[in-house]
Structure I
Amino acid sequence: MIKQFCSERDWDQFHGPKELAIGLVTESSELLELFRFQSEAQIEGLLSQSESRTKVADELADIYFFLLRFADLNGFDLAASLESKMQKNREKYPVEKSKGKNQKYTEL
C-alpha cells in the first residue's frame, strides 16, 4: 500500500535514508507535542476522547509510514530486526535483575 502510494506520486526521489530518518523524528515530535505540558490526568483525558485519540492515531500512523518506508527501501526485515533486538534486550535486562526497575542495563 505504501509502496504503491509513493510510486503513484513519484516520491522515491525524495525518500533517501536521511529524509526518511528526519521524517521519523519529525512525526515522533508531533506525537510528543500532543502530550507536552500535560499532567497525567490531562493525558488520561486526552486518550479517552475520540477527537484527540484520532490525532494520536494519525501521528502514530505517520511514524509507522516512515518506519515501513525506510525499512522497505533499505532492505530491512523489521520482524527479524525486532526479534534480534529483543534477544539482546533479554540478555541486557534479565528478569531477576530488572523486574520492576527502570534503570539502564549498565546500572543494574
Structure II
Amino acid sequence: MRGRATLFWIALVAAVGFGLFHVKYKVQALEEEVTQLNSRIVHEQEQLHVLRAEWAYLNRPERLEDLNRRLLGLVPVSPAQFGILDDLPARDTPRDTPEESR
C-alpha cells in the first residue's frame, strides 16, 4: 500500500513538474511575441509620424496655390456665377413605364 502511494506521489510530482515546464516555455514564447508586437507597433507609429509630416508638407497652402496657378488655373468663384433655383428649367413629366425613360 505504501509503495502505491509513493508511486502515485512520484507520478503526480512528475506530471506537475512537466506541466510547469510546459507552462514556463509557453509563457516565454508569449512574452517574446508581445515584445515583437510592441516593436512592430513602435515601428508603425514612427511610419505614421513620417507620413503625417509628409502630408503636412505637401498640403501647405502656398504650395497648393502654386500648383493651382501652374497646372489648373482655377480662380475663386465670383458672385455672378451663382444662380437661384427658380432659374432652372422645370423637369419633364415622368413617363408611364421605366423602360421608356431609358
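Here distance in nm of label points 7 Å out along Cα→Cβ at positions 17 and 81 was calculated and came to 1.1; which of the structures I, II was it taken from?
On the way: I: 1.1; II: 8.5.
Corresponding structure: I.
Match the computed value 2.5 of distance in nm of label points 7 Å out along Cα→Cβ at positions 57 and 89 to one of the structures I, II, and report its label. Going through each structure in turn, the value belongs to I.
Structures I, II were compared on FRET efficiency 1/(1 + (r/R0)^6) of positions 25 and 65 (r between Cβ atoms, R0 = 25 Å, to 0.05), and the highest value belongs to I.
Look at percent of Cα pairs over 20 Å apart for each of I, II: the largest one is in II.
The numbers here are math on the coordinates, done by the rules we state, and not lab data. Predicted model, so just to flag it, every value in this text is computed and none were measured. Cβ atoms are built from the backbone, for glycine too; each structure is taken alone.
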